[in-house]
Structure P
């Protein structure tokens, strides 16, 4: 089973839920927040690099090129500039789609590549895979996609999605069996949660909600869930004890057996 833990905004406790759930049910954890992965702060595994993530970048053969501009006209990211006797590539803008190579009528473009990130793996009680995007890169989705190649077909996989509702989140959710949406009982939490829920719904994935920091804010999230038939799987209270454990990098389900049982029950509900 593949479970994605997502949220419409950052800071809701998404990674907290993903780590505690994975540890409670002995699942493999995948940190898909490749711009700022932090799940291993809690797992504390010795990570080793297993693969570089490369993105296709075109290489131009100026002996074959007639400078017809078809490649530049095709590129919607303006990554290619064709001059009278030269072609300039702006690699940070290139999406790696390869369309320029397809439209070139003179076979003047070949496949090049550049490294945009890395994949790591380790184990400490549970297995963890982590994607890391290189500093300064703009495209996280290819790193997430490469990380997902390591998702196992058998057993249980928990994917910790990036924050927000952009393409990397959609890539993480894609082909999941269930999406847990972690939110907080605030107007901002509700606003972004609605967007995340609509994405999961369009992807046809069953969803449930975990309300974190329950006891602050208002009841607007609960009201929205009732009105739209969305199951509230768990309510995690606004707790000093949980916050202190978090600040020390300790999953609270490890120190609070009653919460380990609750996460086990959460998984049983999804199953």
Structure Q
């Protein structure tokens, strides 16, 4: 099967300004990718090219094997912008009906009911947007992005304005989409959220990908920490394989060992290192 999204040597220039300087990126079917980077890194440009809203200067981008911007690619992709705004006077059902018309979906009321149920708004069919909380509107936004059964979702900061409960609801929803084989590209500044839910991350700086891999691959070992009767002991250069020896030495010296932890950098640490190096 073709990749949900493939970018090869993707470039975009605005005069002398390089927005994308040769990006190679592939998102597999059903993969949840976190797209990270500081403001101005090129995340929005990449997203707009994938959605067919902007034309690349060089290279190519494909959605489900079709050139980005083609009718086939547009059918296969769903998008939720960070600063979206829906008409306050529409109900949830009316909003989805509008987007069905825009997307050319002919699945009617059944699709609308299924999507509202999927995002946990099954009981809010007749609720107007103006009466919805931010979290409900965010989930409704994801529902509209799913109109027409796309196989790839591009989501820009879908949890940035939500409280912890709302973020957990969206995380669970993203995992459900992944289990259905829908690929998601999640652009976010909330690195802790990305670390919890994404299979893989790509860090974009200055229009180029400077690091990519799973959160675990990007994290670096930071030694071993042992909790003993005499207090906390840290062995910054130790590896996992050295844990049995460390514990045995401590016990032989009369120490009571209560807990052993492997220390590792977080995704935030890896991000800051990658951005700083770039």
(message) Given a value of 28 for relative contact order in percent (Cα under 8 Å, 6 or more apart), calculated from one of P, Q, which structure does it belong to?
(response) P
(message) Given a value of 21.7, 71 for Rg and Dmax of the Cα atoms in Å, calculated from one of P, Q, which structure does it belong to?
(response) P
(message) Given 21.6 as the derived value for mean count of other Cβ atoms within 10 Å over residues 207-214, which of the supplied structures P, Q does it correspond to?
(response) P
(request) Could you figure out which one of P, Q the value 5.1 for distance in nm of label points 7 Å out along Cα→Cβ at positions 23 and 103 was computed from? (result) P
(message) Using FRET efficiency 1/(1 + (r/R0)^6) of positions 7 and 263 (r between Cβ atoms, R0 = 35 Å, to 0.05) for the comparison, can you identify which of P, Q gives the largest number?
(response) P
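Any read-out appearing in this document is the output of simple, stated calculations on the displayed coordinates, not a laboratory observation. Since this is a predicted model, take the numbers as computed values, not measurements. Cβ atoms are built from the backbone, for glycine too; each structure is taken alone.
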